[in-house]
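Structures for review follow.
A short reminder: the numbers here are calculations on the coordinates, not readings from a lab. Just so you know, these numbers come straight off a predicted model, no measurement behind them. Cβ atoms are built from the backbone, for glycine too; each structure is taken alone.
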Structure P
Amino acid sequence: MEFKIVQLERQLPSGGITVAHWTVSKTIDGTTVSSYGAQGFQPDATATGFIAYAQVTEATVINWIKAAMGTEGVAALEASLDSQIAQIKTPATAMGMPWIVAPAPAAPTTPE
């Protein structure tokens, strides 16, 4: 499961990050699924350990998101991605109309 940060919102002028927009994706046997989310934060520029926008790394923001979600939230997200992959690999439903038959592929033509 791989997180990517797609956008950050921040306070001016402190640079405190207020929202991180993210995607997460997972691939199993060539099948990839993804999800989008946003996590809000309450930055305090006077707090010990405050990291402003200009100094933050993607890895740090991902860690903040995972901490905010908690172990159970991260596990639930991964389980959701696993479920999506399982549904793609073994679908429970299908669409179509039995009276419409797909046309057979055209025979290749030979030059004369």
Structure Q
Amino acid sequence: MKPESPSVLAARAEVERARQRLAGSFDDLQQQFAPQALMREAWESARDKGADLAESAVDAVRKRPVAATGVVAAIALFIAREPLMDLAGKVTRKVRKRKQSKPKTKSTEKVE
């Protein structure tokens, strides 16, 4: 067997270095796209966006406190609409009962 030339040896060494770089890149990609890493990245992104949204909301409330109060009140009324309707129905029934149960009295006029 004849000895390999220096250029062949250099080429083999370069191939081995390229193979190691490729294996390292593959390991990096596996770590980057692991389910835990993807989940962590998604959570951090959502947390950052939530913080940005909260900061924007606070700024909007500071700029327009009356409008913000109105919006919050409207949302609260919308959410509580069923209990409020029930309460209004109970109140009107009580008022009707009271009117019906009051004895009708004749007004007496003083005759002199």
Fill in the blank from the handout: If you rank structures P, Q by mean count of other Cβ atoms within 10 Å over residues 31-38, the highest one is P
Practice task
Given a value of -29000 for helix-only ellipticity at 222 nm (-39500 (n - 2.57) for each DSSP H run of 4 or more, over all residues; to 500), point me to the structure among P, Q it was derived from.
Solution key: Q
Practice task
Given a value of 87, 18, 5 for semi-axes √(5λ) of the Cα gyration tensor in Å, point me to the structure among P, Q it was derived from.
Solution key: Q
Handout entry: With FRET efficiency 1/(1 + (r/R0)^6) of positions 23 and 95 (r between Cβ atoms, R0 = 35 Å, to 0.05) derived as 0.00, matching label from P, Q
Key = Q
